[in-house]
1. If log10 I(q)/I(0) by the Debye sum over Cα atoms at q = 0.13, 0.16, 0.19, 0.20 Å⁻¹ is calculated from each of I, II, which structure is the one that comes out at -0.53, -0.64, -0.77, -0.82?
2. Can you say which of I, II returns -14500 when helix-only ellipticity at 222 nm (-39500 (n - 2.57) for each DSSP H run of 4 or more, over all residues; to 500) is computed?
3. Given a value of 5.9 for distance in nm of label points 7 Å out along Cα→Cβ at positions 5 and 61, calculated from one of I, II, which structure does it belong to?
Structure I
Amino acid sequence: MMTLEQLVQKIQKLSPEARQKVEALVEELAQQEAKKPPRQDFYGSLRDLNLPDLSLEDFLQARREMWANFPREFPEGNE
């Protein structure tokens, strides 16, 4: 990726017509960025579900239980 200084140097070497095209392109990109909705902050997004607090130990215990039988063998013929 080019630094801002490198980009400015390249733009300065362009003809006035090419600079106008660059300006139009930059303006178009800026407008597209402005139209994008802001990203949703997922911190606290499950708050309204009133889930019980989960301690680290509870989480680790649940993970141990889930992975206890992995990998398991499948019965013959069900592949």
Structure II
Amino acid sequence: MADSYRYRCGECGHHTAWGSESQGEEAIEAHYGRSHPHVVPGGMVEFRKGSSSGGCSGCLIALGVLVLLLILASRH
């Protein structure tokens, strides 16, 4: 999902808005350039919980296919 990332400044606690990974990187680099010009950008990245549009549906599909293959294999 596009709005899954938020970056926090390691110097002052400033955080970016939720957005894509690249938007967050650009925003935190701009913040460091304005507020901490002689410091290498650092801090942390937050991931929004539950932001995945499909959840674990890919895992469930793979598991379902595996079970189906096992059932078919056991009949032969």
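1. Details: I: -0.72, -0.85, -1.02, -1.06; II: -0.53, -0.64, -0.77, -0.82.
Matching structure: II.
2. It traces back to II.
3. So the calculation was done on I.
None of the figures in this text is laboratory data; all of them are computed from the coordinates on show. As the structure is a prediction and not an experimental result, all values here were calculated from the model. Cβ atoms are built from the backbone, for glycine too; each structure is taken alone.
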